[in-house]
Structure 1
Amino acid sequence: MGLIFWIVVVVAVIYLISQYNGLVEVKNGVSKAWANIDVLLKQRHDELPKLVDTCKQYMQHEQVTLEKVIAARAQVSNAREAHNLGSLGQAEGALRSGLGQLFALAESYPDLKANEQFLHLQSRISGLENAIADRREFYNDSVNINNVRIAQFPGVLLARPFNFKAFDLLKFAAEELRDIDVGQRFKG
């Protein structure tokens with residue numbers, strides 16, 4: 001009878017350790033997913049001044065639009081560094097709007113549209129936008145897995161005492177979710 005008791009205790013301890021490790025794994029998955037977004041946001045952050053500088057050479061009369069892109073870039077950077085998902089969503093919207101206006105204005109500047117550096121930056125930023133959209137989806141999947149695991153039985157029994165927290169989903173308005181198709185803006 002004593003041997004059965006100890007076998008049950010050992011199995012229970014192993015099960016609890018397994019559950020705890022699973023919670024740690026999904027929590028770290030959310031952190032990893034955020035880090036992936038952070039890297040891409042940083043890369044885009046570094047590319048935008050190059051784009052604006054290239055555009056400035058051709059678009060001397062469009063300073064308001066260029067300043068709007070730079071201001072939105074700063075808002076995204078501040079929200080990213082603060083891990084403020086609500087502010088990040090708003091800042092992303094402002095940045096997408098500013099880039100949309102910038103690329104629409106570029107239509108009026110044929111020399112700019114033919115500039116090799118501009119074409120390279122256009123392609124790079126478009127690629128980063130697509131990658132950010134993919135990473136947002138992965139982040140939200142990771143958050144969902146974490147939030148479900150800490151709310152379901154038996155995970156909830158370990159999540160509360162060990163202070164595992166739910167994470168917020170990264171949300172954007174419908175118009176902010178559309179990828180900027182830079183290539184389409186320069187056709188015709």
Structure 2
Amino acid sequence: METSTIVVLVVLAVLIGYAILIYNNLVSLKHGVSQAWANIDVLLKQRHDELPKLVETCKQYMQYEQETLEKVMQARAAVHDAHTRGDMGALGDAESGLRLGLGQLFAVAEAYPDLKANESFQHLENRISGLENSIADRREFYNASVNANNVRIEQFPDLIIARAFHFKPAELLEFSEAEKADIELGKLFS
């Protein structure tokens with residue numbers, strides 16, 4: 001074999017090895033996004049299951065606050081619908097509505113001392129608050145995973161492999177302006 005043929009074969013082997021390395025890294029990032037979403041999914045389902053229990057507990061005490069309770073259940077349904085469709089934009093908006101509804105529910109509950117003293121209510125309030133915090137942490141991790149994936153599939157030379165194998169960008173889980181705005185506490189108590 002000629003030296004130039006050996007050099008060409010070595011260069012070709014290095015390029016193929018590098019392409020395989022890029023491909024495997026892109027696959028890893030894609031599955032990292034899926035795993036991050038699965039972690040959020042588990043928490044959303046847990047919260048979805050807890051909210052009817054909270055509303056039912058509140059109904060026993062909050063006879064005149066049906067509108068607040070209905071808003072929470074409507075927001076729960078909107079989150080579930082957006083989640084089922086996989087629509088990140090709608091999910092972000094629905095999450096904003098649900099968090100606002102829960103904030104109003106907990107604020108209104110302050111006017112019902114018997115409810116606040118109820119052990120079941122306290123347990124559900126703590127459980128849902130804990131789930132909310134966990135969901136917020138997981139959303140942050142999900143968005144970081146999405147960002148890492150999206151940056152890699154746009155960087156050269158990775159974009160060549162990404163386009164050749166149809167790697168798609170993932171969608172960030174973003175929130176409405178209402179979610180990011182400061183909460184007006186006066187409105188919660190009116």
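Assorted remarks:
- Computed 90, 29, 24 for Cα extents along the principal axes in Å - originating structure among 1, 2: 2
- Looking across 1, 2, the calculation of distance in nm of label points 7 Å out along Cα→Cβ at positions 131 and 163 that yields 3.5 traces back to 1.
- With distance in nm of label points 7 Å out along Cα→Cβ at positions 43 and 123 derived as 1.5, matching label from 1, 2: 1
Values quoted throughout were computed directly from the atomic coordinates according to the rules given, and no laboratory measurement underlies them. Predicted, not measured: the structure shown is a model, and the values here were computed from it. Cβ atoms are built from the backbone, for glycine too; each structure is taken alone.
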